[in-house]
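**Q** The structures come next, written out as structure tokens.
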Structure P
Amino acid sequence: MMKTVFLDRDGTIIVDPPDERVTSVEKIELFPDTLEALEHLATLDYSVILITNQAGIAEGRINEDDFWRIHNKVLDMLSPSGIKILKTYMCPHGPADNCECRKPKPTMLLQAAKEFDIDLANSWMVGDHESDVKAGLNAGTKAILVKTANKPEDSDDATYTAPTLLDAVKFIANS
């Protein structure tokens with residue numbers, strides 16, 4: 001069984017623009033420490049999977065082709081870090097859709113665990129929203145809240161709260 005770090009994308013690896021949606025390749029901006037954080041993560045004994053809610057699709061701001069075009073550009077921007085993203089799981093629904101895949105429901109993590117034989121108890125979910133923390137905990141992982149959202153959130157449930165992704169990765173490395 002493999003250990004995994006599940007990462008949220010928008011607001012965790014890349015900056016959420018002020019309107020809170022990345023709708024074009026031009027809007028992609030990495031946080032200043034993203035590459036360093038992922039470089040460090042790449043040296044640890046964890047696989048890496050992205051878990052992302054994409055309400056912009058449900059809102060009609062982008063379509064799934066736009067999402068994958070943007071996402072592939074994000075992956076290109078991450079490549080200098082040496083990180084290998086095993087797979088990306090994406091929920092295209094909005095909060096009102098009450099789907100089975102949207103975080104905080106654990107469906108995407110459980111799907112990944114089944115597909116890749118992941119040891120959830122020794123894995124981590126890292127994200128900038130309480131819904132990321134809850135998704136991880138609901139799936140049986142440990143969870144880190146990073147304070148990188150446009151409107152930083154608090155979580156009483158998070159295993160750890162970190163100011164940045166780099167701090168989160170350092171915590172995982174020392175755990």
Structure Q
Amino acid sequence: MSEETVYKAEEAAKLSVHKSLPAYLLIGVGTVLLLAYLFNIDLMEVLWPGFVIAPGLLLMWPAYKSTAEEQSKLAFLAVPGAMIVTTGILLFAMNLTDHFEAWAYSWPILIAAIAGGVMYITRFDSNDRLQERAHKFIRVMFMTFIGLAFFFEIIVFENFNPLMSLGLIALGSYLLVRERKISKPA
């Protein structure tokens with residue numbers, strides 16, 4: 001099979017997926033609307049954070065379309081885009097749980113989103129050190145978030161939940177297993 005034939009087949013497959021995307025989108029929207037009707041769910045009450053997430057995704061679009069060969073001049077918008085998307089996701093989670101007090105300890109996740117946006121912009125760079133540092137920073141921010149969450153929920157809000165104990169046990173077990181795998185000689 002020649003390279004031209006393979007190329008044409010790949011292009012035909014891409015075109016086929018692009019042509020069927022509107023159909024999948026209509027099926028998905030129809031399914032969501034039907035389920036909302038059947039279960040008497042007010043979609044605007046649940047999905048309003050999408051109005052925050054959508055502009056963030058639009059800001060991330062230039063970085064998404066960038067390639068290793070051609071980086072978009074607007075790729076830097078991925079950093080505020082990541083923060084806006086993260087804010088929307090946090091709003092969605094807090095809206096579902098009706099626990100907006102969580103803003104008191106959610107700020108480390110927003111700071112981690114900055115590092116995530118930078119990592120996304122520089123994903124084609126060969127500088128592994130930057131990626132490694134950003135990964136470590138994000139882990140530190142998530143651990144800070146978890147620590148602050150336990151502090152605020154248990155001490156400040158006096159809102160103890162047995163799931164928190166299970167979460168601590170699961171996190172500690174995961175860290176132990178991961179440490180043993182890392183330190184195990186090959």
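**Q** Out of P, Q, which one gives 20.9 for mean count of other Cβ atoms within 10 Å over residues 114-121 as computed from the coordinates?
**A** Clearly, the read-out refers to Q.
**Q** Out of P, Q, choose the structure whose coordinates give relative contact order in percent (Cα under 8 Å, 6 or more apart) equal to 27 when calculated.
**A** P
**Q** Distance in nm of label points 7 Å out along Cα→Cβ at positions 130 and 162 was computed and gave 4.9; which structure, P, Q, did it come from?
**A** Value 4.9 for distance in nm of label points 7 Å out along Cα→Cβ at positions 130 and 162 corresponds to Q out of P, Q.
**Q** Starting from the value 45, 15, 11: which structure in P, Q was Cα extents along the principal axes in Å, for residues 42-89 alone calculated from?
**A** Checking each candidate, the match is Q.
**Q** Work out which structure the value -1.03 belongs to, where log10 I(q)/I(0) by the Debye sum over Cα atoms at q = 0.17 Å⁻¹ was derived from one of P, Q.
**A** Label of the originating structure: P.
**Q** A follow-up question, please. Given a value of 3.5 for distance in nm of label points 7 Å out along Cα→Cβ at positions 34 and 98, calculated from one of P, Q, which structure does it belong to? List each step's numbers first, then the result.
**A** Details: P: 3.5; Q: 3.0.
Derived from the structure labelled P.
**Q** As an exercise: helix-only ellipticity at 222 nm (-39500 (n - 2.57) for each DSSP H run of 4 or more, over all residues; to 500), calculated from one structure in P, Q, equals -9500. Which structure is it?
**A** The read-out comes from structure P.
Read-outs: derived from the displayed coordinates by stated rules, not from any lab. These numbers come from a predicted model, not from an experiment. Cβ atoms are built from the backbone, for glycine too; each structure is taken alone.
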